[in-house]
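Enquirer: Dropping the structures in below, format is structure tokens.
Derivation of every value follows stated rules applied to the coordinates shown; laboratory data play no part. In this text the structure is predicted, and so the values were computed from the model without any measurement. Cβ atoms are built from the backbone, for glycine too; each structure is taken alone.
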Structure P
Amino acid sequence: MTDTSTLVAPGSDRGGADPLRMAPYGVELELVERGSGPPLLLLHDGWEVRADGPFAGALAESHRVLVPAHPGFGRSSVPAAFDSVEDLAYFYLELVDELGIDDVVLVGCSFGGWIAAEIAVRRPTWLRRLVLVDPLGLRVGGVADRDIADVWAVGRPALGRLLFHDAGLAEREVEYATRSDEELEVVARNREALARYGWSPYLCNPRLARRLHRVAVPTLVAWGAHDGVVSVDYGRAYAAAIPGARFALVGEAGHLPHVERPAVLARLVNEFVDEGAQS
């Protein structure tokens, strides 16, 4: 058993203790902790980690929020053998075991939602509730159908319009001219890592659809009403494949409601988690 002090600095945040810690498989992991209370593992999307963002901050008002950068993203290293989302799922299963936490609320956004779904079908005993926010990973249509927009075939302005409902936010989020060289290096690492795990099959696991019935914890599937990457119908199909899952739309939001409507989404998550605490 690894000493948890080598994995995360309690109460740390960006600007505090160096968040790089050794983790399973020899990964040097960027792992930020915010707040206190019941543990909540927040798995980020495929574009930004946002450990210091408003959504993580809102959740940290009532939870001990752990925000790791997936291996290969942010400042986290990646083993040469890692090339699938299943690798990431097993990485997080071992990480939580080493952290020694239990009754964990697992929240995954977009690409992180796909990872969270892959974790949940493996039925870890530490999982208490599952929240999937516009998750990728599912194949709904046939072989010739495109369930997920091609995020690598479009330029930055078009990508912004796919990701966000608000045009101003879309433009700001994909504008890199004002970013530092260090920030641009992280952007490039994130794009490379997303391709590493999601290039083929394209951002999905064809086997996941027949495994989602194994999810055995209460689940909330939250969806941006104006998602340009994966449709609302795709989201409803995701929820329908998970026994007893609840589906909720987030108005005035695209593919990343945790960025566009962080307070609204955090309220949905907290209400869902609080129901479990009262039952």
Structure Q
Amino acid sequence: MIEAIFKYQFLQNALLASILTSIVCGIIGVITVEKKLVMMSGGIAHTAYGGVGLGYLCGFEPILGAMAFAIIAALGVGYTKKKGGSKSDVVIALLWSFGMAMGIIFIGFMPGYPPDMTSYLFGDILSVTKMNLTIMVVLTVVILLFVAVFFNYWKAYLFDSEFSKIRGFWTDILEYILLMLIALTVVILIRTVGIILIIALLTAPAATAAFFTNSLKGRMLIATVLGTLFCISGLIISYYLNLSSGAAIIVVSVSCYIICFTIKKITSNIKNKA
């Protein structure tokens, strides 16, 4: 495998995509899990499928279409959450279905069926192109800058958003920024694990990291390392067994979480009995 990485460009692209994916999962995933926005992230991810279909229909890069749809969905969800209250779950569900339906309709207008369409649904890290990598690098840098610049605000926002609002922090703006960052993260993850499996990779490293530390910065770092291990392990498994790379990455990620959860439960029960 190591020799093949130096020999084949597609494996080099896949390795770099794994690292970029792990960085955004480690950072945005922790915030998403803490704020209980996992299902909202899923809604944004599935809405992006409409942009993928539009990209294929109109002849431009599908990832760019996915980004446009994801950002629009994020803004719509944020506005509904502010104004709609309990109806926000309904809107998320409708956007989820609407985006998938629009993608199917756009593709239906095409003569034939795009041969690599399934890679956007279930991921194929081995098919990541230089164009995809360029987009992923730019979006990763943007996400890192926003999180680094507003890091102290993020900590206050995650700890107690109401208290932060009273203190004069821009909690409303932070929520919109967070949703936009989730949308950009979705775009980065699409080529790695696909729209269908995004929720798992966004959640598993962050949730597993929570078993090791309560520090926000520590959890982001651990989640990034775990994400890298999950992605590379899944990549190796998919390469040798000729399996879907996205599915292999998710199986490794979720399995690791289950193992850590089980160990945590057993040790906790032993301590309680002692």
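Enquirer: With log10 I(q)/I(0) by the Debye sum over Cα atoms at q = 0.10 Å⁻¹ derived from the coordinates and found to be -0.52, which of P, Q does the value describe? Provide the component values of the computation, followed by the final result.
Expert: Values: P: -0.46; Q: -0.52.
Derived from the structure labelled Q.
Enquirer: Given a value of -28000 for helix-only ellipticity at 222 nm (-39500 (n - 2.57) for each DSSP H run of 4 or more, over all residues; to 500), point me to the structure among P, Q it was derived from. Mind showing how you got there, number by number?
Expert: On the way: P: -10000; Q: -28000.
Source structure: Q.
Enquirer: Work out the source of 1.02 here, i.e. which of P, Q gives that when Rg/Rh (Cα atoms, Kirkwood Rh), for residues 99-218 alone is computed.
Expert: Details: P: 1.02; Q: 1.06.
Of the options listed, only P reproduces it.
Enquirer: Ranked by distance in nm of label points 7 Å out along Cα→Cβ at positions 43 and 171, which of P, Q sits at the highest value? Don't skip to the end; give the middle numbers.
Expert: Numbers: P: 3.5; Q: 2.0.
Of structures P, Q, the maximum of distance in nm of label points 7 Å out along Cα→Cβ at positions 43 and 171 occurs in P.
Enquirer: Additional query: Can you tell which of P, Q yields 29.0 when mean count of other Cβ atoms within 10 Å over residues 107-114 is derived from it?
Expert: P
Enquirer: Then there's this: Match the computed value 29 of relative contact order in percent (Cα under 8 Å, 6 or more apart) to one of the structures P, Q, and report its label.
Expert: Numbers: P: 18; Q: 29.
Attributed to the structure labelled Q.
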